[in-house]
Structure P
Amino acid sequence: MNKVDHLAQSPLFERLSTEELSYISSLSRPTHVRAGERIFEEGSIGDSVYIIIKGQVEVSRRDITGESKRLATISAPDFFGEMSLIQKEFRSASITALTDVELLQMSAENLVAFRRRYRDGFTFIVINIARVLAARLRESSARLAARL
């Protein structure tokens, strides 16, 4: 399967045309991470979103005692790192590869280039990010409510 086919499966790129996916594919950078390696650390500066092509990652965050707590597990064809594109703040969580992981990395600069060329496609990406963030927030709220 080629990069365009993988990108087409990601919820980040729903409703994009083949032409738009092809352009995004040309902008994205393939990355391989071995199981157990940290992709990025909570508190670090971020400027990229990662699309999982193969494998599984863990999302974790330190609690008030400093102990790392697993928040979620994310698998292909999902994505992570999008919050750093929306809010220019430090990473809110750490991401660690649970298995060997194949990723496609898209920087904020890549997305700006895409926006210049495909405004409608860029709008779909923003809507897709919002939809996924809302679903993740809903899931987190449900887990929190179950603990109360």
Structure Q
Amino acid sequence: MGLSPYDLALWEISRRALKSENLKFKIDEALDINIQTLSDTISDKAPSIIIEILAIPSQTKNQILIYNNEKIIGLISLNEPMELEYIWLAKNPKEFWPDFINKISNLVEAGYPGCVGCGGPGSEELWDEKINRIMFHKFNLS
């Protein structure tokens, strides 16, 4: 069986995060997510990757917004957004965070983003958010 739409979106947001220069996470404070874990994972495994990582508190409950250079690149929430300009990861943010750290770790250990062919599933294709959401709805109906 192939990867779920969530897994594909997780690989994609992880690749985008590692190619970012200035990552900002707008996090519901009640989630108690340690952003330092992400920074430590990247710097310990790939010291040559330099990404400014910042967490700011959010009043929006149970979601994480991910920005690169002030532009939203991802939303982790059980509520689907209308916008297709960024990746939606339909997951409880508290459950997403360890998945995200694990994918980031896998990618940097493989040499991403400075290697060819080590970006994981879907890395050789253009991301299509609309198709991924269609697949998500089909996947969850079956």
Structure R
Amino acid sequence: MKEVIIALLSAIVWGTAPLIFKLGLRGEVSPLAGIFFHNLTASLVAFITMLVLRESFSYPLRDVAIISFGGFVSGFLGLLLYYKAIKIGEVSVVAPIVASSPLWASLFAVLLLGESFSLLKLLGTVLVVMGVVLITVSRA
């Protein structure tokens, strides 16, 4: 139950982020500069928090390399595309489309990690796709 509450809080926080990004990107800040400031701030806050909590900075290189690659994929490529879409589009259209990421995560988890795929997961995936289609079509 604790993980559900934390996940819900995460969703609420992430739900506010597109609004903040849109406000920042309305002006002259380019999506690329936006990513720089976004990741710089996140890195500094994480670094300071690790120091305060006395977390270790010593981890297996393989694990750090995999997480770093994930950071490149999501923290750079994903954010660059997201910021570009937010800058030129409506948050109410862009955010739900981007929120279809669980669909892709589920698909890739089944294909690449060998995770199970049940009827309920299929139904959830179909609902995600239907929601994205409805929101995308509603802008016309």
(request) Name the one structure among P, Q, R that distance in nm of label points 7 Å out along Cα→Cβ at positions 19 and 51 of 1.2 was derived from. (result) Q
(request) For FRET efficiency 1/(1 + (r/R0)^6) of positions 59 and 131 (r between Cβ atoms, R0 = 35 Å, to 0.05), find whichever of P, Q, R sits highest and give me its label. (result) P
(message) To test your reading of the models, identify which of P, Q, R gives 42, 38, 24 for Cα extents along the principal axes in Å when calculated.
(response) Q
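Bear in mind that the values in this text are calculations on the coordinates, not laboratory data. Quantities reported herein were computed from a predicted structural model and do not represent experimental measurements. Cβ atoms are built from the backbone, for glycine too; each structure is taken alone.
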